[in-house]
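Each in structure tokens, the structures are laid out below.
Readers should treat all values here as calculations from the given coordinates under stated rules, not as data from a laboratory. Since this is a predicted model, take the numbers as computed values, not measurements. Cβ atoms are built from the backbone, for glycine too; each structure is taken alone.
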Structure P
Amino acid sequence: MISKADLPYRNSEITRKGGIHLNHTKKLELAAVASIPIIMTLANSMLIPLLPIMEKKLGISSVQSSLIITVYAAIAIICIPIAGYLSDRFGRKKIIIPSLILAAIGGGISGSGAWLMDGMAAYWVILAGRFVQGIGAAGAFPIVIPLVGDMFQSEEEVTSGLGIVETSNTFGKVLSPILGSALALLVWFLPFLIIPFFCLISILAVAFLIKVPGNKQGEKVTLKAFITSIKQILQQKGRWLYAIFGIGGIGMYILFGFLFYLSTILEEQYHIEGIRKGLLLAIPLTAVCLFSYVTGKLVGENKQRMKWFTFTGLVIVTAAMLVCGWVPTKALLLLLSLLFAAGLGIGAALPCLDALITEGIDKKQRGTITSLYSSMRFIGVAAGPPVTSLLLGKEPLLFYTFAAIAGVGGLCALLAIKPKSSSTG
């Protein structure tokens, strides 16, 4: 029997042509959900074009500036599984809203430190704010994936919804370098101070537009029983789950690694700054955004197609990174074209990974399992900039490393993801 609380989640239909039609309420809810990855992406990626400016303003090294990205991701890695468990037990909204508030507070701390202090004192306060912001991020975007799984009934609806979420995530990445560069032209630390305002928009959208499905969340389970069930899931489905965890981390590592590289060389080698720099950084991110949306529409509920889109995407990334290792650093147009191709490959993989992991796990454990996946993605985010900073000036080694890691991810997709097996539902 369907309760009244569940009715809004039944008011969508799949057309004869395979398209999905959502009613007005469902569209508003999906828009509210999609605001979360946009805001959280802006809170992080908007700072990438700011890093070389901060090095000059605060007198810090490229490794120190990369830690402003890394500390945010590192604390999120630790907190994401906790947030996932809490969302399974107490409900998604009850975790998302306080987390967005924490992210807003962290942005305010970083912005105030940059505004009121100088040198290393400002740097340490910025890092403290990013630490707080990372805790907030742990309970925001990672919870979106299981929330979409709760909102929809059919696998095709879930896949399409996750494609929109990944598109909004990558759209935030496209917008980030442009907006970050534009704000920094006004006041260099303004990107920090704008984050609380963005968070407020998402808080209001989640609070007033998203209705939690009836009796789908908040079921009380003891921690011991819950951990036991997670262990059983990993024992039964570990082969393909670990592959998806690893591929998600690889994608984010390569993406944030080459973005950090591109941001650095645009200023140091080409002397391109401001909005022009932001527009160039947006080129590979546009590819990720575009193909995340297209992939979400194309794969539907076909798990075999998800596997091959993921594998093909990683092959494209591997090939693009190999060629980047041969490209002279002065060939900017060719380099941007290759990074655009790599972005297409990453965009092809991400929605498929989201859908496979969401549809393959029972709702009761979905928050925690998807949070483990999100932790791996954040490990990639955390590792990309500092590792890249250590390899600046050694471009062939940098890009061959990217290619080798992407190749490993492709093998994992080919050999470990087997949609016909019972493990993938």
Structure Q
Amino acid sequence: MKSLKLFLEQFLKSKGQFVFLSLLLGKITAFLGSWLIIRMLPISEFGTLTIVASTFAIFSTFNGFGSQQSLLRFGSVSTENLEKNNLAAYLFRKGLLYQIILSLAFLLSSIFFINKFEDIFLVFIFFTIRLVGFYFFNHIQCYFRIQNENGNFAKVNNYVNVFGLVLLVSLTYLFGFQGYLFSIAFTPFISLFWLKKIPTKSLKINFSFTKKELFQYGIFASATALLSDLMFSADVLLLGFILNDTAVANYKVAILIPANITFLSLVFMQTDFPKLAKNFKNKVFLKHYIINYYKIFLPVCTIIFLVGFYFDQQILSYFFGSKYGNNGWIFSILLFAFAFNMLSRNLYGNLLSAVGKIKVNSIVSFLSLIILVILSFILVPKMLILGMAISISVAMIFSGVFFAFLFYLYYRKL
């Protein structure tokens, strides 16, 4: 326990609590927003919205074609403030150009859904605006992270998330579905109030690493994030394709709480990412980090699963209404899979990213996606949404075990 105490003291000393609490608040507001929308919108509108949001999640992981992931890792490794600023300005301009191309591609993807879902093109337009806004929001966040300005990071994150939730609830209540679309489209642009603190003008390009390194890491980081998030969006998209929007709505309700429990480990890992990147060759540090991570999250995951397993129907009925209460078994299966995910995929996937082994992340994520798609077409027609729950659970467990094995290989070579 002494090592755990020292681990937490170092976490607080670096003011990691500001980042942790801010990211935690972001996850809570996102969950509350989803919960309120489930309550306020009809099943058909919520199903259509879920399909567009899932497509958005796929594209948003490719923000700036990886410019922000490159900024976070190489900016964390860099020790010179001038280099950090040069890097931030260079990647901001490059990434913004890529983001415009990405946003247009997202809007064009709506052609696959227009004939099947009514008014879905309008939803895609508002989410395209949101995609552009997210580029500014995420770049500003990354800059504050590499500069260790955790107070500013927390401030911009809190303002965007809290004000966004208030805007979402009020506009949805007043104007219904159209009010919701307006609120989610323009909320990320609140972050522009902090843009003046970020270097964006042309500076001398003078880095201790090459543009090729920046580009390769950014592309593979984006590909990994894309493939990973695609797995958590493909389930919804496949259900919409194989079944219907009602099945999508029921499945989304069953997976909402299990998927959101992972914010505990993700927020923790995101908070420590700059520290992990700096110590990517420190074998003792990495070993102690993993041990202390398990001291925290093994009991947390056990308690969460046991409570969810024994009170599955009551939890679904209480949060989402009695009409969704019969999805208890699906909820329990997904809860186990995501708890296991916290102890394997989240930990070792982020460690591999921090130490620079991002390419292997992309490969494992791709294999996991293939497993999900194959199992979905086999199980969903026979078992409906239960088949989808089993498919994504198997894919997550596979990737978690594989990530742990690959990190072990890296660790042995240090």
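Numbers below:
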read-out: Source structure (of P, Q) for mean count of other Cβ atoms within 10 Å over residues 230-237, computed value 22.0; value: Q
read-out: Winner on relative contact order in percent (Cα under 8 Å, 6 or more apart) once structures P, Q are ranked, highest first; value: P
read-out: Source structure (of P, Q) for Rg and Dmax of the Cα atoms in Å, for residues 174-285 alone, computed value 21.2, 57; value: P
read-out: With mean count of other Cβ atoms within 10 Å over residues 142-149 derived as 20.9, matching label from P, Q; value: Q
